[in-house]
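Engineer: Once you scroll down, you'll see the structures, which are given as structure tokens.
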Structure I
Amino acid sequence: MRDLKVRATAWAPVAVPENYELGPDEALVALHECTCEDWHYQRLVIERDQEPFCYLYADDGSSSWVLGVFDTTGQAEFFLALHNANPLFVPALLQESSAPAVKLEQEQLTYPGYTGLYRVGLKSYRVEAVEGQAGTVSAEYVDRYHVELLGQGGEKEVCLLVYSHFDGRLRGCKMC
């Protein structure tokens, strides 16, 4: 069992003006931030169609990553502790937009969904939205020229698929 502890500062609420806009059928539950060494973290909790989505983001001041999307803040805390221990323990998806990930611009609260690219050497995970299927993403594991489809589904399900595959490769096969 891993002995993990969150080393980041305590979560601080981020003030969001009352007149902000979010996507359709979305409601802001909470937005918090904290720091650890050179990392800035954001935890965004929204409700979409009455279902909670807890997004965890990290940035280094110039680039931002999605660490995961979860049902609860407790699950996000586990990923925060993993990232605090060693950023390579989490398959963080690099975003094309600059840091921070969650932005409030012109009364619009914007945030990236669970999509992006995680790359280490010649191996990578790629998560992309499935065209024509709202709310569905697809995950692939790429090793040089070999591409393995991990699956498709909602963001939370695919986040679990990616992490399970990643953790299994990190720890080695338990069945051997």
Structure II
Amino acid sequence: MQQAQRFAAGLTPLPTAARVTRARSTLRWRVISTVVSAVLLIVFWYFFGRDWSLGWTITVGVLWVVSTVFWLVLSIVGLSNAKKDLAAITDGVAFYLDPKGIEIVHPTPVRVPWSEVSALKLAGHNFGAGPKLVVEVNGQPAAKVPVAFLDAAPAVIDSAVQAYSLGRVRLDSSALDNLL
């Protein structure tokens, strides 16, 4: 007897590596814009600020510092999270689909027969690694894999899931309508 073929969704670092590159670029831009805006603020204050009251000068300075620190911290956190996500991606396969069920390999190994899968859906937010592919058993999440880590598009995964489960399970992507 010939063993049935398996669909393998591999792990790919490419989208997450691109996210790290964008986050680095954003941080670099934040630092450059901070220096430029500081110089412009000092020049503006030098030429026009001498007529300001001390309270107005302090208010403008505090508002500039607060907004600058906020955006710098946001950029640093975004870069840090992107690097953590990139480090979490290993070589190999994220999950397998076959006529018996779905086998999640990354991040936590789980084997679920099609008869026990209560839902297979995309869920989560659009920040960081983005939405996750969630396998639910009895209404409880059994495994989650960020879609950005996968080398297969959701449409391809949905087609493979329908084929291997003989139409019993579909990939529910309706939650993507309400990501924000």
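Quick note: the coordinates plus some simple rules give every number you see, no bench work behind them. Please read all numbers here as calculations on a predicted model, not as lab measurements. Cβ atoms are built from the backbone, for glycine too; each structure is taken alone.
Engineer: Computing helix-only ellipticity at 222 nm (-39500 (n - 2.57) for each DSSP H run of 4 or more, over all residues; to 500) gives -16000 for which of I, II?
Structural biologist: The value was obtained from structure II.
Engineer: Work out which structure the value 2.0 belongs to, where distance in nm of label points 7 Å out along Cα→Cβ at positions 10 and 146 was derived from one of I, II.
Structural biologist: Source structure for this number: II.
Engineer: When log10 I(q)/I(0) by the Debye sum over Cα atoms at q = 0.11, 0.15 Å⁻¹ is computed for each of I, II, which one produces -0.61, -0.88?
Structural biologist: Attributed to the structure labelled II.
Engineer: Then there's this: For structures I, II, which has the highest computed value of distance in nm of label points 7 Å out along Cα→Cβ at positions 114 and 138?
Structural biologist: Between I, II, the highest calculated value is found for II.
Engineer: Figure out for me which of the structures I, II the number 2.9 belongs to, where mean projected area of the Cα convex hull in nm², for residues 34-73 alone was derived from the coordinates.
Structural biologist: Answer by label: I.
Engineer: Still on this structure: Taking 15 as the value of relative contact order in percent (Cα under 8 Å, 6 or more apart) derived from one of the structures shown (I, II), identify that structure.
Structural biologist: I
Engineer: If you don't mind, there's one more thing I want to ask. Out of I, II, which one gives 3.9 for distance in nm of label points 7 Å out along Cα→Cβ at positions 66 and 122 as computed from the coordinates?
Structural biologist: It must be structure II, since only it matches.
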